[in-house]
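Please treat every number below as a calculation from the coordinates, not as lab data. Remember, it's a predicted structure, so these values are computed and weren't measured experimentally. Cβ atoms are built from the backbone, for glycine too; each structure is taken alone.
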Structure I
Amino acid sequence: MASMARGQAPTRAGARLVLMSRPPLWVWPLLAGFVATAVLASRADYFPADLWTSHRIQELDAAAYVRAVEVASALTEPPWVVLAVLLATAVLAWRRLWAEGVALVLAQAIRAVNSLVKEVVGRPRPSPALVDVREFPDTASFPSGHVVSALVAYGLIFYLAGKLLPWPWARWALRLLCIYVIAFTCMERIHTGAHWLSDVYGAFLMTVPLMVLAWKLVPRHRYL
């Protein structure tokens, strides 16, 4: 009987709390790259590749493409992004995946970090004298808030798709939707003249490592 008990699966009584585990090493080079990019962005209105990229992307003017990027960007704004996060969190809670649900909600605080960084860096928006500007936000340019919003919502939903949906076809459909929102939002922010390329990849350099750190901060239970 004793040997059988030892061979049985661990029970909740044998669980212990696992606090923050060590983040992967690649997090720190990304954060260092973000800091360096932010410092340069505070001193330069745009980088050498920014102007060329804006001109090439703004040359894409097919109606279907313009509509696709507009829809993607809209999905990163309220109410759609709020509904996406709430629905994903509700499904995780229903499946008793508490740590994942808390991590998804906690990661949304990165939006506030983004707002603070915008104020500190203070980079101006692209000038109509340089590119075709179709949108005139009243906040600073670096990093892109829409891209941050896409990453903290749809990036994490992409990662959690396997836990959210039991059907393989539905998981990949959800993941394709997330990829579409993230990729086309990046293009839309440049296409409208609201951001430079460096604002977009600056959002990635900041958000991805912070999402990993937020994920690692949430305690989990390990069964002994």
Structure II
Amino acid sequence: MEKTKILFADDDPEIREVVRILLESEGFSVTEAVNGREAVEKAVESIDLVILDVMMPGCSGFSACVEIRQKLMVPILFLTAKSQDGDKLLGFSSGGDDYLVKPFSYTELIARVKAMLRRYLVYRNKDNADHEDFIFIKDLCVNKEYNEVLKAGVEILCTDLEYKILLLLAKNKKKIFSARNIYESVWEEPYFYQSSNTVMVHIRNLRKKLEDDPKNPSYITNVWGKGYRID
């Protein structure tokens, strides 16, 4: 089986060597870049994940990320000594998927890399997937094995109840569920009049996380006077 390819850019040769040895020991193939400009040049279609140090001379990790995003949609992980919210926001707005602050443990790095790759590869192969553990709704993927929800390959963090509501509707596409149906199925408790508000609040919170425009939902839709469904 072909090895998963990771592009790693850092201007510190010692860090590059340590991380390369670590990743290769986990079975990954590693391409090194000494700066952001070289990372952009080496970001070819065969690459499955990119790791960028933020502080590199000439072309920063943020700048490199912007250019890489113009040709690749693979996961991008930033390594940085900066931990301020503003720096994280800049990283995400430039197209990064995750952020690991130095100093970090090698265990954490490997765990983060594997999680990002798993989510990405599941989404990338969705057209070929017929595994019963995956349910696809437009660009959403519900992974029943790991209780994960991905949108365009990016994990959406849901509470346990939100996930159960989404799973119930996703497993029964086009079926209309009343608030009572949902409450008794998810909460597994007797339904009372005020339970309807409880369901409504959870649906609203779920839409905020899933929808581009929560006021005009495209995933979980209302059926007037009857309930909710996923088409």
Worksheet item: To which of I, II does the computed value 19.1 (mean count of other Cβ atoms within 10 Å over residues 57-64) belong?
Response: II
Worksheet entry | Which of I, II yields 2.5 [distance in nm of label points 7 Å out along Cα→Cβ at positions 65 and 81, calculated] | I
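Could you figure out which one of I, II the value 11 for relative contact order in percent (Cα under 8 Å, 6 or more apart) was computed from?
II
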Discussion item. Quick check on the output: 15.1 is mean count of other Cβ atoms within 10 Å over residues 153-160, derived from one of I, II. Which one produced it?
Written reply: II
Worksheet, complete the sentence: From the coordinates of one of I, II, helix-only ellipticity at 222 nm (-39500 (n - 2.57) for each DSSP H run of 4 or more, over all residues; to 500) came out at -12500; that one is structure II
